[in-house]
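Next up: some structures, all given as structure tokens.
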Structure I
Amino acid sequence: MRNKAILATLVSALMFGLSPVIAKQVFNSGVNVWTMVFLRNLLALPFLALLIRWNKLSFKIDKTLWLDLLGLAVFGQAMTTLLAYSAYAYLATGTITTLHFLFPVFITLIYFFFYKERIHWAQWLALILALLGSLTFMDYESNMSWLGIGLAVGSAISYAFYFIRIDKSKLKAIHPYQLSFYLSLISSFLLGTLTFGTNSFTQPEPSILGLIIIVSMLTSFLGVVLLQVGIKGLGALNASILCLLEPITSIIAGIIVYKEPFSALIGLSSFLILSSVGFLIFSQRKSNETLSVGLEFDKLKA
């Protein structure tokens with residue numbers, strides 16, 4: 001189960017990491033943030049509905065879960081994307097990456113101080129390596145905007161909320177296909193109401209709409225489903241650390257697509273993050289082996 005969850009989380013990180021490269025072309029065409037986030041959620045709905053039907057799952061959800069769904073859709077899924085995309089108007093990409101990917105730190109602090117959970121030394125070490133790697137992404141030469149910093153940090157906090165609510169609420173019992181469908185449904189309804197209500201919708205060209213569909217498939221469809229599998233199997237903290245593979249994917253894609261420069265500092269950052277991810281995977285595999293040995297020993301005693 002843990003190996004499946006690790007793989008699902010890593011693949012979701014790759015998909016989320018590819019999406020900003022495509023989204024950049026969408027924004028360059030004149031499509032605004034509101035339109036992008038609205039369509040990203042809306043266009044995933046038919047595919048998620050087909051998955052639910054294909055797997056013979058029900059569209060019915062326990063009425064007691066609707067409030068949790070609404071909160072997760074608004075303050076987790078929709079707000080994270082809106083805040084992160086909005087920050088690009090005020091800060092350099094490296095700075096936003098650094099601030100947004102502080103969300104594992106917020107998860108750790110919330111678990112430690114509010115849930116009184118014990119954080120394993122392997123998790124602390126992986127988190128420190130990841131934090132050091134993320135800090136080297138910071139663009140210290142660019143002008144800092146307090147509004148941009150607030151938006152980027154806000155996206156990290158809302159993303160931490162997303163992870164924790166899936167891990168700690170009754171929503172954890174919902175199948176990932178169902179959960180993704182209703183999160184996208186609620187998000188697209190609320191975002192559509194705000195987008196059209198404020199006359200903020202910008203009509204994308206057919207070719208740009210195709211790119212938005214690709215982003216929707218990578219994120220709101222496949223990426224979100226796989227991420228939920230990872231969170232449910234590994235817990236919010238472990239999954240969040242593995243998700244730090246996402247910025248490395250974005251950097252590599254940016255170098256290939258946009259010929260962006262690659263520096264020694266980026267190389268160091270990538271090495272530190274990959275080390276943290278590799279160390280966490282190794283520690284999880286050792287934990288699985290220990291558990292398996294323990295179960296076999298218990299069987300022999302019985």
Structure II
Amino acid sequence: MNLLKPTYDELFALVQRQSKIIFEQGQTIKRLEKKITELEEKLKLNSKNSSKPPSTDQKGKTDVPKKKGGAKPGHPGHFRPLFSTDQVDTFVNLRAEHCPSCGETVQPSGEPPSIHQQVEIAPKPYIVTQYNRESFYCPCCRRYGVASLPSHVGPSAFGTRLSAFMGFLTGTCRLSRRIALSVMQEGLDLRAAVGTQTNIENRIATARGKHSLSLKRFARSLLRKAQNLWIFATRDSVEPTNNQAERDLRGIVITRRISYGSKSERGDRFIERINSVVTTLKRQGKKCLDYLTEALGAWKTGSSAPTIFSQSCYTP
């Protein structure tokens with residue numbers, strides 16, 4: 001093609017090629033504009049208008065100065081409540097003889113004493129009980145044996161509350177087994193093997209497995225209240241998202257990332273049951289360690305275990 005003197009056919013072909021390029025560029029611009037619109041809509045999504053967790057919300061930059069920390073003027077103070085006198089183990093009366101400023105001898109003012117309480121961990125914060133089991137011989141069976149242990153004791157070397165505490169460390173505090181055993185050794189001066197920790201977790205999961213009847217009753221109660229699933233449409237105070245459920249599951253996800261989950265089925269049962277129990281108890285303001293202790297004690301004696309639900313949660 002001669003650029004100085006192009007022919008008509010050459011100009012016509014050039015215009016056709018340029019028209020095709022312009023058309024393709026127009027289509028590309030439309031696709032990019034659509035993509036930009038979709039991205040802008042995604043930027044507007046947050047935890048309040050979607051199922052995104054609150055941690056993904058973008059913090060907008062503002063010129064408002066940051067508030068200073070600490071108590072604000074007129075705000076009532078919050079102090080640690082004192083232990084009652086029946087909870088105090090030792091009383092120490094301190095008398096002032098000399099003024100700390102000038103060194104002169106002082107005399108009692110008649111005012112009530114100033115109370116300072118200090119909590120300390122005992123060097124041996126546990127109780128060891130030794131059961132001397134008498135040996136016997138049965139002439140009828142012609143067998144030797146030893147006296148049976150009480151039903152609330154069980155064959156384990158670790159008591160009910162201590163076992164519940166060991167399960168509390170791995171289940172509620174989400175510590176790995178080795179770190180939990182390190183806490184036991186450093187804090188309580190008690191040594192245990194990883195297998196012992198695993199067996200205790202299995203007992204806790206088994207004790208929780210006896211609550212299937214209560215769980216079924218609770219599930220039937222939820223079905224009867226299915227219409228409440230749409231209550232968010234009429235009440236502004238109820239969030240229409242699953243943010244709370246995601247927050248409840250976040251602890252399990254963190255545990256999985258730290259310890260890479262469990263390698264056995266009974267380990268999976270412990271994780272799922274202990275997290276269900278802990279979350280339910282926290283919602284009701286109940287203590288997890290006390291409940292685990294009661295559940296393990298009931299499992300040892302074969303009695304009915306305590307329920308994790310309050311009476312208002314379901315109707316039998």
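Values quoted throughout were computed directly from the atomic coordinates according to the rules given, and no laboratory measurement underlies them. Since we're looking at a predicted model, the values are computed, not measured. Cβ atoms are built from the backbone, for glycine too; each structure is taken alone.
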Fill in the blank from the handout: Taking FRET efficiency 1/(1 + (r/R0)^6) of positions 101 and 245 (r between Cβ atoms, R0 = 41 Å, to 0.05) for each of I, II, the highest value is that of structure I
Practice task
Identify which of structures I, II gives the largest calculated value of FRET efficiency 1/(1 + (r/R0)^6) of positions 173 and 205 (r between Cβ atoms, R0 = 41 Å, to 0.05).
Solution key: II
Exercise for the section: Rank structures I, II by Rg/Rh (Cα atoms, Kirkwood Rh), for residues 53-116 alone and report only the one at the top, that is, the highest. Expected result: II
Problem - Winner on relative contact order in percent (Cα under 8 Å, 6 or more apart) once structures I, II are ranked, highest first - result: I
Practice task
Work out mean projected area of the Cα convex hull in nm² for each of structures I, II, then name the structure with the largest result.
Solution key: II
Handout entry: Structure (I, II) behind the derived value -24000 of helix-only ellipticity at 222 nm (-39500 (n - 2.57) for each DSSP H run of 4 or more, over all residues; to 500)
Key = I
